[in-house]
Structure I
């Protein structure tokens with residue numbers, strides 16, 4: 001992810017960003033970077049089940065609580 005660094009005087013950016021009065025006469029560093037895209041895992045899983053309708057990934061799990069405990073114990 002690319003990050004852009006800008007150094008500006010507090011007064012010059014006051015009309016864009018709320019700057020405390022104590023910073024108006026100081027140089028301020030501004031970092032600009034894109035916000036990471038949040039994944040929609042529910043939609044992704046739904047798409048997988050639609051693509052592979054005969055897949056039954058959980059049918060071998062007879063006791064879900066026990067299975068979950070075993071998975072967590074690996075951490």
Structure II
């Protein structure tokens with residue numbers, strides 16, 4: 001997923017519009033998370049979140065190709 005699409009997803013989340021966009025699912029994480037460990041069979045995968053500023057608020061967001069999920073955490 002490119003950065004532009006990720007920003008679009010965070011904007012929709014920020015404005016509380018449809019939480020499932022296209023084929024992607026959006027999951028809210030606890031505030032101030034910068035990394036999420038996603039279960040994957042016997043192993044786990046790390047999803048590193050990037051800082052994004054949307055609508056005057058700061059979010060951490062990342063995308064998992066495996067589950068086609070966008071993970072979002074409020075930074076403050």
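The table that follows gives values for the structure above.
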| quantity | calculated |
| --- | --- |
| Parent structure of the calculated result 1.00, given that FRET efficiency 1/(1 + (r/R0)^6) of positions 7 and 47 (r between Cβ atoms, R0 = 35 Å, to 0.05) is the read-out and I, II the choices | II |
| If Cα extents along the principal axes in Å is computed and equals 67, 32, 20, the structure in I, II | I |
| Answer label among I, II for the case where helix-only ellipticity at 222 nm (-39500 (n - 2.57) for each DSSP H run of 4 or more, over all residues; to 500), calculated from the coordinates, equals -5000 | II |
| At a computed 34 (relative contact order in percent (Cα under 8 Å, 6 or more apart)), which of I, II | II |
| With distance in nm of label points 7 Å out along Cα→Cβ at positions 31 and 55 derived as 3.7, matching label from I, II | I |
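Any read-out appearing in this document is the output of simple, stated calculations on the displayed coordinates, not a laboratory observation. None of these values were measured; they are calculated from a predicted model. Cβ atoms are built from the backbone, for glycine too; each structure is taken alone.
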